[in-house]
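Taken together, the values in this text are just the output of simple stated rules run on the coordinates, not laboratory data. These figures come from a predicted structure and were not determined experimentally. Cβ atoms are built from the backbone, for glycine too; each structure is taken alone.
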Structure 1
Amino acid sequence: MIWGTTAQKVSEQNSANEYSDLAAYYPKIDEFLTQINQIILDKEQQTKLALCSLLAGGHLLFEDLPGLGKTTLASSLSHLAGLDFQRIQFTNDMLASDVIGINMFNQKEHQFEFKHGPIFTQILLADEINRCSPKTQSALLEAMEEGNVTVDGTRYELPKPFWVIATQNPLFQSGTYSLPESQLDRFLMRLSLGYPSRVAERQLLQQSSRHDLIGNLKAIFEQQEILQLQSNVNQITINDLMLDYILDLAEETRKGRHGLSTRGVLALKKAAQAYALIEKRNFVIADDIQTVFVAVVSHRIGLGESESLALMQKVAVKG
């Protein structure tokens, strides 16, 4: 009895310490969202889900028409997160070596040297990824899944954290190639910014250029803090009731169709934990799962946002 009481007190103390560690980041998370929402107007939910994707350590796919702020969002995120940023503009003649890098012969040293490609960064904006060939698209797969690339049998580690924000144009536009299911599954979330409201668009006309505003942003986080937050996401408690809810949702997606994979189920859990952290909780509730569900699931099972939402609404939270 004494041992059990002592063990319980130790467990409660550890839980309190973990919550205290998380709470120290809450003011910075609030400031991060405040700052980015001054750049990306009228898109509070999308910016929060983008931050959720970063903290969950999952890659992010934007599907939108050109010119709606995807590059601006990626650049703002990198500035505020205190991370290095590179942008690749994909075209139909781009090669895999243009992304990863290439071994070049150094005549002075009489040996080959690896020239790093733009993928060697912490935040990579893969702009209009579906304008390049499937072979070049596949060059990103190992990097997104493993955090490294292999060239001529040699493996090169990518910086940490490594986060891909990819954009793709609607498939009805000319010169696009659909992303294969294997690559879509590597993205934790798919989001769409859409057109701004009339009020927000008027503000954009009245303000300085986004480029100038981004240049004035100061980093809120440091690299190690982002890595620590990504680690803390794994410590967010998710009880059996919420796990059953996730499994019930996954089961519903599999009725009469190609449903959510096991990787997708794990992604839904991780995204819900990251969203709970942003909401200043050290435990997951059903609202967290419901908020991230469409962004995490729709691109994996080939449904639109409204169809995924309708599917989610069929499943009740038990208990």
Structure 2
Amino acid sequence: MPRTLIRKNPSNFKTLPLHVEAGPEGLSYQSIGMPLNFAQTLQRRKAIQVADPERFAVELANLGVSVRLTLQWQNRDYWVLVRQRRQDRGDVVLKLISGYVPAQELNLPLHTAVQEVAEECLLETPEGWLGGRFNDTWLPAPYADALHYREAMPFVLTPHSGAARPVRCGNQPLIERPRAYVHLPTASLQLIYDLRLQVPREAKSLSLFHVDERLEGDQLVARLNRSRPDLYLMPLEDGQPQAELYTLKKDRLVPASTRGIYLAESFARQDGWLVREERIRWKDWLRQQGLVAPRPDSKLKRLTGKARQLLGLALQK
């Protein structure tokens, strides 16, 4: 049964619309107008058109931030994806850890990105939940009233410098150089930071869970559902993603089905500064990346394996 971790009043969240100017050499944004609450922001997230993908000026509904999080665990790297039912778009996708940037952090979206990791990506050991640090700064423990966080053995987040083209808030360049795109279907500016999460070697029997807030009536509610961890790992080979998905339960990678899966728009093809798609099918993304999904074992192979196992048992008698 899902466990409620926290309830929030969504009217406490405020953000600001943006004026964005983009050119071949870079992109800049600045806030305009009056602060908007969550419901007002959703009302403004309606499809727009931009003629030139490399050079334009446009007003947008909000700034969003995502984290392409690379998990380092047992000497291997994995991208971290989370499952989300997007109420505003009526679909279910696997996406990067992400969120809306509040008004007070528009000039420091990296701070929002780091907090989203603490809120959405939960690491459990038998002794409790792991806290985290970003470089030398401790991350918040957003569910400390409901969960027991371990004070020792934090995971560590470190930034990777990202995109080649600079992004500025006003005249101030954003540190760590996030990738940026304007998402036309939602009239939003999206930033993607590359971060790395290193699990302490002493952490044993590790399980991973995703916690996301859902709007229920007049409250934002965050729940933990152990039967649906909703956090997926995509293995990397030499930095390149592989066509596999897993969940992690007590140090065991459990293969996850990819049937009928859609990925969020951050995986879709980007044209200049623009992304036009709402989502992309898993199969289409594999084709776009030149990846081939591993074939499941045939019934004959599975039967052969079972026969070998029975033969081995017979020989032991």
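One of 1, 2 was used to calculate helix-only ellipticity at 222 nm (-39500 (n - 2.57) for each DSSP H run of 4 or more, over all residues; to 500), giving -4500; which? Can you show the working numbers first?
On the way: 1: -16000; 2: -4500.
Only structure 2 yields this read-out.
If Rg and Dmax of the Cα atoms in Å comes out at 21.3, 80 when worked out from the coordinates, which of 1, 2 was used?
Numbers: 1: 21.1, 75; 2: 21.3, 80.
For Rg and Dmax of the Cα atoms in Å, the value 21.3, 80 is produced by structure 2.
If mean count of other Cβ atoms within 10 Å over residues 111-118 computes to 13.5, which of 1, 2 did it come from? Walk me through the numbers before you get to the answer.
Working: 1: 13.5; 2: 21.4.
Checking each candidate, the match is 1.
Computing distance in nm of label points 7 Å out along Cα→Cβ at positions 87 and 167 for each of 1, 2, which one ends up highest? Don't skip to the answer; put the middle values down first.
Values: 1: 0.7; 2: 2.6.
Comparing 1, 2 by distance in nm of label points 7 Å out along Cα→Cβ at positions 87 and 167, the maximum is at 2.
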